[in-house]
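Each in structure tokens, the structures are laid out below.
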Structure P
Amino acid sequence: MNHHYEVIVVGAGSMGMAAGYYLSRKGVRTLMIDAFDPPHSNGSHSGDTRLIRHACGEGPAYAPLALRAQTLWDDLAAKTSETIFRKTGVLTFGPASSPFVKQAIDSGHTWDMDIETLSAGEVNERWPGMALDDADIACYEPDGGVLFSDNCIRTFRRLALDNGAELKTDAPVTNIDVAADSVTVETDGEVFTAEQLIVSGGAWNKKILSDLKMNIAVQASRRTIAWFKSNDLLYKADTFPGFFGDLPSGVFYGFPSIDGAGVKVGRYDNGDDAEPECINREFGIYDKDEGDVRGFLDAYMPEASGRMNAGSTCLFTNTPDENFVIDLHPEHSHIAIAAGFSGHGYKFSTAVGEILSELVTEGTTEQDISLFSAKRPALYPESVRT
């Protein structure tokens, strides 16, 4: 095997596998390395499904990225027989005072999306499975829906390899050395070199970037999701949307019942800091694993609060300001970084992969990524700021 490449991608999950695919389309000699065998349950892409919202409550800068991502998801879907995306619509709701709901509505209008602003009564009438409080409002976007995350990564993987990219699985990276115009990446027993590097290691980014002298404040946390037996007359995916609730009791998200699996729901906030090497992945060790999401269903979707069909743990990895990092390394222009995506990042992975491929081949991108700068002060502890 020739161990020299134009680009090495460390971490071939959602962002890394997408980047490998877009590089392969450019004819770039690319090696992707992953500690596991993607798709897998150890990263942040597990759990079968992800929502894609275009009217982003996280802020207006995310909307054009979401719209570009949707275009690329549709393009990917045309290249496979696997289900990539299902248009179920997405309902974002909460009190009328919620900044998140207000920003979702504002971004929808700013980018001329097909959205509706609904009162609680209108939501409850249209979807009888919902039980919003009288003071709640909602943003409904019919063009949003569900991404099938494992299918997406499998398709990216197949297409990238078909295009000539290479993938090294079950190969944790043990060391990275950076020279002025090259990088050397070591795994257990093998050494690879390249002119360019992409770091997209998910929950492992903190350690990887620290080794690259970039002490970024990115923290992994343990979160849980669960599937509940539900009344499919009310909650099946043919008629019920994905949902995101910014509520006084917490921030929750979920999915309609797909193929009878039951309603899937998770809590976005209230996670526990964890390191990926030692996270306890046993669902149910804390009362809140089921209790938090059960409480949400009891209050807002009571006929979805049947027996729990399954529960699972996952990892979120967030920055202090909860904005992504998509940028070149501050000191090494031949290293691109993708970090801090968990919670709402998966839907953007097509667009992020495209951006990363542009950064390492052209040094810039047409997308506005100024919000995601690797140099912003929020990323660094006070002790290392200058």
Structure Q
Amino acid sequence: MQTVPQPSAAQSWVNHNLCGLEWIKVSAPPAAILPLNGALKIADLFCGCGGLTLGAREAARSTQRELKIQFAVDHFGSALAVYRANFGVDEKTAVAADITDLLPGEPESPISAQEQKLVDDLGSIDIVLAGPPCQGHSDLNNLSRRDDERNKLYLKVVRFVEIVLPKVVVIENVPTVVHDRNDVVGSTKTIFSKLGYHVKETIVSFLDLGVPQHRKRHILLAKQDSDTDFPESFSAEVANGISIRDYIADLADDCDRYDDVFRTASRMSPKNKKRTQHLFEHDLFDLPNELRPKCHRDGNHSYKSMYGRLHIDKPAQTITTGFGSMGQGRYVHPTRPRVITPHEAARIQGFPDFFSFDSVKYRGHLQEMIGNAVPPQLTAQLVAHMLEIGEL
């Protein structure tokens, strides 16, 4: 019978508080803790700029393991350039491709020659991380919600797992993914169970993980050898959340000091400048209806946070790709008459200052990759938990 190593009290405290404020404000990556005790091999599907990988790397570092990225894939070239730069991998490892081209087979169908070659090239994988596109499941999508072609990409994660058979699978998506018309979550659980995985799911609030924003996600966890539950931090029920003050207050005047797209705010239209001025002149956080565009007036809309100002002593709303526009949400800075910068959005998303976005030249690309990213605190705490109890 295998003896499971028990973490010390100090180690448990560190791992359950991984990727906190102090780490977020560090300008240089923390050093490895030697000696290293073997590699943790991962694949990251729909990797974007690398939030899930970053958390896994910090979990590995905290437990004296090396993180080895076997495979990453995304179709967004600008985000992949950021991923490669931060994790030191090349184009053969972090692949720019449509995953449907790499995995032509459907779940529970015979493996194709192309898929077999991928399996042979990758070798064994410890963890598959995946954040398939969530827009098709989102309540903000009024066109194709619940029945969007992108929803089927969730099942490409299933196909990858089916042919690679990793020890652990972590899939992240919006909570409403469970209402998909084709029941992608139910299908996934059924197939994983047939493959011998123990499957659990939960809804996690990122406030409980130390991320200063209202962001909830559905997490599906599948493991080959055990059905151990999620770490305690996934249901910590933080009473009042976390304010953004300590996360962004020191960046308030960056727009006056720098001129790059990462540390400056997007320009406002003349109308939005007036709306912002009104918020500050009257010390308001919600724009009066009469000053909103006609489509957002008189209670006929459900997105009251639009054109709103952030509260310095409260968490932010969910950071989306629209954080550069006050018309996309509550994204006006709490103490400055502007919207938040990409740097501020990255901090609120849990990304540390040492994570480089220097390769990105276009503001729209920054907004897309930061808004679509998964805060690294998720995998940091989840993977550290599994490493601590000897599951990896």
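The numbers here are math on the coordinates, done by the rules we state, and not lab data. All of these numbers come straight from a predicted model, not from anything done at the bench. Cβ atoms are built from the backbone, for glycine too; each structure is taken alone.
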| remark: With distance in nm of label points 7 Å out along Cα→Cβ at positions 55 and 119 computed for every candidate in P, Q, 2.9 is reproduced by structure Q
| query | The value 14.1 for mean count of other Cβ atoms within 10 Å over residues 23-30 was derived from one model only; which of P, Q is it? | reply | Q
| message | If you rank structures P, Q by FRET efficiency 1/(1 + (r/R0)^6) of positions 151 and 255 (r between Cβ atoms, R0 = 41 Å, to 0.05), which sits at the top with the largest value? | response | P
| task | Assuming 135 is volume of the Cα convex hull per residue in Å³ as calculated from a single structure, say which of P, Q it is. | result | P
